Structure P
Amino acid sequence: MRKETLSLGKSRGLSQCADQDGIFNILALDHRQAIKKVFVESAEPYTEAVAFKRATVKALAPVSTAFLLDPSIGAGPSVADSSLPGACGLIVTVEVSGFAGPKHARISRLSDDWGVDQIKRLGASAVKLLVYYHPKSETASQMKELVAQVHDECARLDIPLFLEILTYSPNPDDSQLDPEQRTDAVVQAASDLTSIGGDVLKVEFPVDVNAQADPATWDEACRSISQASEIPWVLLSAGVDFPVFAQQVESACMAGASGVLAGRAVWKEALGVSPDDRDIFLNTIARERMRELHSICRQYGRPYTEFFRYEQLLEDWYMGYR
């Protein structure tokens, strides 16, 4: 683990995304295609999708330290009408939704019309980059270059980078990795890419819980991520049911994770129901889920602040600030 000095802008951005003790309890709501599909037959699909995200942000802002939002139906609309309160951090997606290339050689892409500069101008606390990666994929070196590129852009503008990694099978004949391959891929990906860039790692649970139910296996795999990653890490939910995710979070935090970036496990039941039922669910069950996650993370998680040194400023520090 590298312990670098955290610049002022990155320090400010990360603190906006965490609680006062350095724990992340972030809601992930940057999903685009999955949410648009729900409203595809609506008279106004975009308006309905925006309404869903605004309602979710409003309901869960009191129990979330930050939100991860896409620019189109999430960040822009939620900032425009103040659905997202100033007390919550804002992380905005930089990559294009989905991937290019075949399933065994995936390529994450950036947009010509959206980037780190625009995210900074929006007033966001941080940038998120999703990278599809496998160490043995023919696109691995290309994805490393992408991480380095976005990391450098974030450093230039002094804004933190949340680096998300999703692994996959590089074998065109296999649709998914077997349990041992999955763990190895997640851990190696964390090692490969955090040595290049990023300030916080957003990572999938390293164990196939359907095939490996032993908690000791979970704990060992999560400890391996902590050993491999050179930056603090948070756990994503990958759409699993909430009780399973809560168990995963406890295992991850006990092994050194600094919190969660939780998505569908918290709010997926609010999709496809009436606005009234949606709001009831979000303000009761979903809100309680975020409270429970925060409690677990606060009890067991490692504050992200332990991973960094902080600038020691002299009286005239600002005179050379660039």
Structure Q
Amino acid sequence: MQKEAPRPTVRVGVILPLKKTRNGRMQELLRSDADGVTFVHIDLDTVAQVEDIERSYGKLDVLLHKLAHDMIFETLGDETAIKNMRVMNDYIARHPHVRVVDPLPGVRLLTNRHAVCTMLADVASTSGLPFSVPKYRVVDSPAAKTALLSDVAGGGFSLPVIVKSLEACGTDASHVMQVLSQPEDVAALSTDTPLLFQEFVNHDARLFKGYVLGPTILVSERVSLPNLGSTAAKAVEFDTQSPFPTAAAFELAPTPQSTAQPLCATMESAMHAIGRAIQGATQLSLFGFDVIMESGSGRHMVIDVNYFPSFKELPDFDARMRTHMKTS
């Protein structure tokens, strides 16, 4: 009986920030070969030109990356990031047969929160899906801040607001946000670096998180910020990588703890539809997105999209990622 020919192995070059390579799930993925997929960790610190990748890591079929951090630091003038992006752009241009997960233009879009808001607003207006984006504004100068305060006074922009850096990841500032409820707090804010102001929408402290890995979309719920009134006095700064501030942080009376409810089919369906619409607009296959439901109206609002999240809540991550590398 003739032996079956061995199936070709898909060799995946992996470029990730150091922090992500220390993630337990990614470590397991990088250390194991299974299902005809081999992952090869590419250390860009040892690479000066395309030939270094070819010589040190051999032939690749797929490039799996999170170059978002390098994209951000490249715009900030960081020499290492500039070198890394130059090498990777050259490598991709010279190796058109290598599948890139994910395409660089879509990833770059997600590094800028203003660009993300603009993309989401476009998707909301063209997809026919019943979701929206909280009103937003970039403040990058004293004049822009004065104009915003004028709109607040005239009712064209509402407080409270969430203030975010334009950089969506990579920098220390990208994880720090502020909730401001008073005009004087807005007026006191420095405009040395551009900031994104987004109206705070009450959502009963419920945040719905979508995780997209190729054809898979997982939806989970976590506790979010409490409802705030327009007269809330306390300005609050917080780190998005830590638990969200509670009502006490805003010097508000504690709100009754709501009992965790199973995700309803309607919300699950809406999250899947929104995830697919974002996927179509960005051509990305690895991303997370956050959705809230406005108190009272129940309107769905997308407040964040981020590239290549941890997927810590996704079951069978290893098998799903391997399948995606073979079919992407």
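Set P, Q, criterion distance in nm of label points 7 Å out along Cα→Cβ at positions 182 and 214: the highest-scoring structure is Q.
Of the structures P, Q, report the one carrying the highest value of Rg/Rh (Cα atoms, Kirkwood Rh). Let's see the in-between values first.
Values: P: 0.95; Q: 1.01.
Result for Rg/Rh (Cα atoms, Kirkwood Rh) over P, Q: largest is Q.
To test your reading of the models, identify which of P, Q gives 2.7 for distance in nm of label points 7 Å out along Cα→Cβ at positions 70 and 294 when calculated. Each step should come with its number before you reach the end.
Values: P: 2.7; Q: 4.2.
Attributed to the structure labelled P.
Which structure, out of P, Q, was mean count of other Cβ atoms within 10 Å over residues 30-37 calculated from, if the result is 13.4? For mean count of other Cβ atoms within 10 Å over residues 30-37, the value 13.4 is produced by structure Q.
Quick check on the output: 0.20 is FRET efficiency 1/(1 + (r/R0)^6) of positions 126 and 230 (r between Cβ atoms, R0 = 25 Å, to 0.05), derived from one of P, Q. Which one produced it? Walk me through the numbers on the way to the answer.
On the way: P: 0.90; Q: 0.20.
Only one of P, Q returns 0.20 for FRET efficiency 1/(1 + (r/R0)^6) of positions 126 and 230 (r between Cβ atoms, R0 = 25 Å, to 0.05), namely Q.
Quick check: -12000 is what I get for helix-only ellipticity at 222 nm (-39500 (n - 2.57) for each DSSP H run of 4 or more, over all residues; to 500), calculated from one of P, Q. Which structure matches? It was calculated from structure P. Structures compared: P, Q; top value of relative contact order in percent (Cα under 8 Å, 6 or more apart), i.e. the largest, recorded for P.
Every read-out reported here was derived from the displayed coordinates using simple, explicitly stated rules and does not represent laboratory data. This one's a predicted model, so the numbers in the text were calculated from it and none came from an experiment. Cβ atoms are built from the backbone, for glycine too; each structure is taken alone.
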